[in-house]
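Please find the structures below.
Just so you know, all these numbers are worked out from the coordinates, no wet-lab data involved. No experiment lies behind these values; they were computed from the predicted model shown. Cβ atoms are built from the backbone, for glycine too; each structure is taken alone.
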Structure P
Amino acid sequence: MNLVDYLRRAVDNNASDVFIVAGACVSEKIDGKIRPIDDEICKADKTAALIKEIYDLADRSMNDFLEIGDDDFAFSIYGLARFRANTYKQRGSLATVIRIVDFKIPSWEELNIPKSVMDLADISSGMVLITGVAGSGKSTTEACLIDRINNTRRCHVVTLEDPIEFLHRDHLSIISQREISEDSKDYISALRACLRQAPDVIQLGEMRDWETMRIAMTAAETGHTIFATLHTNGAVNAINRVIDSFPANQQEQIRGQLSMVLKKVVSQKLMPSVDGTMIPAFEIMNVNSGIRNMIRDGKNHQIDNAIATGQNEGMVSIDQAIFELFKKGKISQQTALDYAENQEQMKRKMNSQYRVRNEDILI
């Protein structure tokens, strides 16, 4: 089988990723589980040939990759799908993980994204952080939000991505998609230039350093809407991550600035559902006056409690979201416990709701 054969089979199987590593079969990940696509063990020369096919399809030179040792880029196969490849060296051989991205922006209803998250598309200024561990679906959630804006608002949206995953076609909005290293040198340069491109909405693929964060917050202060992702778990960790990224002598100022520009933090977890697919749970934090004061005064440890008690303002803690999925029968009891932040509290909720014996609940 050649590369396209492997990718076609993975797309047909609704896989999320394809793994090509010397010493193993070419494998695919389906609903969070890795399995071989065929029985052939790939030797180093086979993996190198498959990876060369990737670069040929992407019309990209391998020179930088062979010198540096890793590379990240996207490519498309007409009539099949779009793919994001991360190539790397391991144990003296070449390897890659390929993320499958549908040409079509997925439906937020089919992905079980709640309407309260999609309503973020109506925010006219300020910063929204979308957080979660790698592979939790942050990019897909951002793509759904940009698609909602594109179909409901007349504005200019600039996306800064590394690499571009989902492709947007202009509808009501104009969408400018810029790929870092291809269309601009880095996030900082792209973001600075973006502010001179009359954007209404800016999507940042990831905020990786304090200077990018500083420019993003300044853009949010001047009336732009900023959607940005962070590899953190939970709203509190996201806020801490932003503040701690800055030098110590700037952190007090940043707490004040962040408290004013931050509008919402959405944190998501992806977990197995009862039907074997993956389903997300979302923590939603609205920055009200109380949370704004907590951020400004460095009392971030109080925010989790404010989220848990802020249901009347549309806030949802991650454990509340997981418990709701369990109550609706979408995830199992064991999954709810495995993914809960506070397992003992989740266990008590289950006992209170269903009057089951403690020994009936597995930890």
Structure Q
Amino acid sequence: MLLTDLQNRDLPKLTVLNDGTVCIKQLWAKRRAELQEHIYGYTPAPPKSVTGEIIQKSSPRAFAGKAIHEIIKVTFDTPNGSFSFPLQLIIPVCVSKPAVFLHIAFRPDVPDMYTPAEEIIDNGFALAIFCYKDVVNDNLRGDYSDGLGKLYINSRQREKSEWGKIGMWAYAASRALDYLETRTDVDFKKVSVIGHSRLGKTALWCAAQDERFFAVISNDSGKGGASLLKHSTGETVMSFLKAGSWDWFCEKWKEYDGHENEIPYDQHFVLSCIAPRPLLVGSAEIDPGADPKSEFLSCVAASEAYRLLGGKGLITPDQYPTPGTALHGGDIAYHIRPGKHYLSRTDWLYYMEYLKKLI
């Protein structure tokens, strides 16, 4: 059933190079570079250096003495001047060099409705978190008047393939990882980037580009995220045009309005760029805009890249999972839970359960 459904989606071939050569493991690096054709726009080169200054440290210890909570000012240069944003870091005191969740978050509050910080540290993980609006606003309709947007675009017209806000938020996540690599009290080789909704799209694009991330977690990321676009239901390019959120993507994204089924690539390309690293995708049952079936099928399609590299991809029966199902047997983990579009405690527990087996 699943293979037939994928064939009906008319997806572009994942393991065939642009010149028609069938991809083998030794050619994957070349194919991976070709798969960087995308809807997010091209990312500038990383800065030459990144610094971090601890501007606030909790005293006494946070969370009833269970953790150290710091606020760090992360700074780096751009071609148009220096830029800084705040990063919060919460490290459990009873774990030596813990693995880290890097959460691209909607709000700076810790804990938050989307971020059960105490439960995260109780499970032995450190938590690094920054608010996406501290990088560039989310005012929609091409407002690049602050943050990285002002430094790179401001009021001028973007080039067709120039990056959008998802690219900028992802760029900041990589700069946060640059800083975490300087720490001796966390395991910077076990950093998993996580985001929800538009920030789930961001987490995917971040880890697809930056192979230093140990794992990536996409929660309810939908169209422009984990979900396939071709022959799907839910949101369309017009949905983003009407909402003004087209500025999350590059200008070329607009050209696919009404032509989604003709797009020369799809989101399984982005997911495959994470191979062979762990990829965790979560869906919600009542999330028609995100189209959970298309999120799941994207994981099935991307599994071809994992198998090519000697991994397992998504291990699933030949059927769509029912709400409450967690498929954790492969290098791609997928779950669908009851309820609506939300990053819930249930989602976090699924992600921690899976990752604890790997760290």
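One table, with the values for the structure above:
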quantity	calculated
Among P, Q, structure where Cα extents along the principal axes in Å, for residues 19-106 alone as derived comes to 38, 30, 19	P
With distance in nm of label points 7 Å out along Cα→Cβ at positions 35 and 315 derived as 2.1, matching label from P, Q	Q
If Rg/Rh (Cα atoms, Kirkwood Rh) is computed and equals 0.95, the structure in P, Q	Q
Structure (P, Q) behind the derived value -8000 of helix-only ellipticity at 222 nm (-39500 (n - 2.57) for each DSSP H run of 4 or more, over all residues; to 500)	Q
Origin of the derived value 4.6 (distance in nm of label points 7 Å out along Cα→Cβ at positions 67 and 235; candidates P, Q)	P
Per relative contact order in percent (Cα under 8 Å, 6 or more apart), the highest-valued of structures P, Q	Q
Of the structures P, Q, the one that 50, 23, 21 was derived from, the read-out being Cα extents along the principal axes in Å, for residues 179-266 alone	Q
